[in-house]
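Asks: Given below, in the form of structure tokens, are the structures.
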Structure P
Amino acid sequence: MRYHNITKDDMLNGDGLRAVLWVSGCDHQCRDCQNPVTWDPEDGLVFDEEAKGELFELLSRNYISGVTFSGGDPLYAGNVEEITALCAEIRQKFPDKTIWLYTGSVYEDIADLPVMKYVDVLVDGEFMADRKDPQLYWRGSTNQRVIDVPATRGSAGVVLHCK
């Protein structure tokens, strides 16, 4: 897996102060995407032990609420296995930190992926330029949903994260 950046003390991509891993690779390639530089899965840096150490050092800080995976798309076919393993390790080492994940896929299509048992909040759906709304929290267009994954698993329908 490759990545473009690890953002420290981010306040825009989830609740609280967060570490954000911006991965490479995306098949959705939404029109007017904010991050087209992340589409190419061969671009960026290799996510190696040093990068993981940087991410884990950030997560060890008591004021960091958790990690957000964005990109690109963390669920791009070339990323999903490593993202799943990384989420499992984060959940084990930092059980009180939340895991947010942004994807162009919709929840109903990915609900059964192994990674979803580690995700607390999922922001799903492709960005749609004609539905863009800068007033929205944590999403770019009105078709996207901010989903409380644990609550959704125990419910008959999708439960949205409040804000």
Structure Q
Amino acid sequence: MKINKILLLGIGNCGRADDGLGWAFLDEIEKNLPTNIDLEYRYQLQVEDAELASHYEQVFFIDAHKSNLKNGFIIEQCKPIETHHFSTHELPPETVLYLTNQMYNKFPKSYLIGITGIEYKLKMGLSDLAKNNLQKAIHQFNKILKTKEPELTTKISI
């Protein structure tokens, strides 16, 4: 039986309050981590993450979201998009996925998980709103793990 290898890429900075939502998501998932899931913490995505993603069947990019999202979070399919930046030290998830496709001929099913936060100043710890939204996102993610395909929402850029 083939195991569906899943990568969770938590993006953020726990020293900037709710910007740490991506990392907090990984911290919570790690408490009951299934054997087929690997966790990676990132301040920002880079070209090298395309190679990492090429080893997985599914990739979830988890990050804080400044918009007031319905239900406090969103889970949506991530589609590859070729973008050009002055620097290659910060890439959107869609570009990482595009590079995974182009450079490694790998096409993992990929999703974005955006979680609404409201505080982004230099501070340790999440706001109460972010903590609540985090729990709702984790609950939905755990439901997704039990199904073959997540229920996806309309595309919203993060």
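Asks: P, Q: which one has distance in nm of label points 7 Å out along Cα→Cβ at positions 27 and 99, as calculated, at 2.1?
Replies: P
Asks: Comparing structures P, Q by distance in nm of label points 7 Å out along Cα→Cβ at positions 19 and 123, which one has the largest value?
Replies: P
Asks: Between structures P, Q, where is relative contact order in percent (Cα under 8 Å, 6 or more apart) highest?
Replies: Q
Asks: Right, next: Can you say which of P, Q returns -9000 when helix-only ellipticity at 222 nm (-39500 (n - 2.57) for each DSSP H run of 4 or more, over all residues; to 500) is computed?
Replies: Q
Asks: Hey, mean projected area of the Cα convex hull in nm², for residues 91-138 alone derived from one of P, Q reads 4.2; which structure?
Replies: Corresponding structure: P.
Asks: Another question about this same structure. If you rank structures P, Q by distance in nm of label points 7 Å out along Cα→Cβ at positions 83 and 115, which sits at the top with the largest value?
Replies: Q
Read the figures in this text as sums done on the coordinates, not as results from a lab. Owing to the predicted nature of the structure, the values given are computational and were not obtained by experimental measurement. Cβ atoms are built from the backbone, for glycine too; each structure is taken alone.
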